[in-house]
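Quick note: the coordinates plus some simple rules give every number you see, no bench work behind them. Nothing here was measured: the structure is a model prediction, and the numbers come from that model. Cβ atoms are built from the backbone, for glycine too; each structure is taken alone.
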Structure 1
Amino acid sequence: MTDTPPDRLSNDPSSPFYDAEALTRGIGIRFKGNERRDVEEYCVSEGWVRVALGKKMDRYGRPLTIKLSGPVEPRFETPAGDDA
């Protein structure tokens with residue numbers, strides 16, 4: 001696996017952009033210059049993130065999200081060769 005995170009990634013297993021291998025390495029998101037820990041999905045090329053809206057849930061038990069626009073800078077938290 002490379003040291004470049006995917007352009008688009010989701011932590012929802014039912015999403016076509018879900019990548020378990022990338023998520024096990026840990027993804028850090030810098031959005032508008034601030035480190036975010038509540039990102040559910042992101043897209044670098046389109047410049048947006050989806051974040052949970054408090055503890056609210058939809059009728060299927062998934063968190064309600066809001067889409068925020070701005071510069072997105074993802075990074076891996078562990079190096080590629082690490083098996084930690």
Structure 2
Amino acid sequence: MGGHFGDLAKVRHVITYSLSPFEQRAFPNYFSKGIPNVWRRFRASVFKFAPPMIALYLTYTWGNSVHEAGKRKNHADFEKDE
């Protein structure tokens with residue numbers, strides 16, 4: 001009843017090619033083409049995402065400092081209590 005998993009259907013007019021995993025190279029041209037390509041893509045996009053991230057970081061740190069300053073007591077308000 002039925003065939004093996006790879007033989008479930010007959011498909012006509014389709015040509016498939018395969019290469020043995022023992023003949024493949026895992027990282028072809030990794031150092032000669034891969035790393036320079038990553039560097040090129042980083043340089044092309046750094047000016048798109050860096051300015052908004054810097055602005056968000058400065059806004060965040062400013063907001064935290066204002067919040068911390070608002071939580072402190074003003075000692076001049078309590079000098080006459082004693």
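Among candidates 1, 2, the computation of helix-only ellipticity at 222 nm (-39500 (n - 2.57) for each DSSP H run of 4 or more, over all residues; to 500) that gave -16500 used structure 2.
Looking at structures 1, 2, which one was distance in nm of label points 7 Å out along Cα→Cβ at positions 18 and 42 calculated from, given that it came out as 2.0?
Among 1, 2, the structure yielding 2.0 for distance in nm of label points 7 Å out along Cα→Cβ at positions 18 and 42 is 1.
Out of 1, 2, choose the structure whose coordinates give FRET efficiency 1/(1 + (r/R0)^6) of positions 10 and 50 (r between Cβ atoms, R0 = 41 Å, to 0.05) equal to 1.00 when calculated. The read-out comes from structure 1.
Looking at volume of the Cα convex hull per residue in Å³ for structures 1, 2, the greatest value goes to 2.
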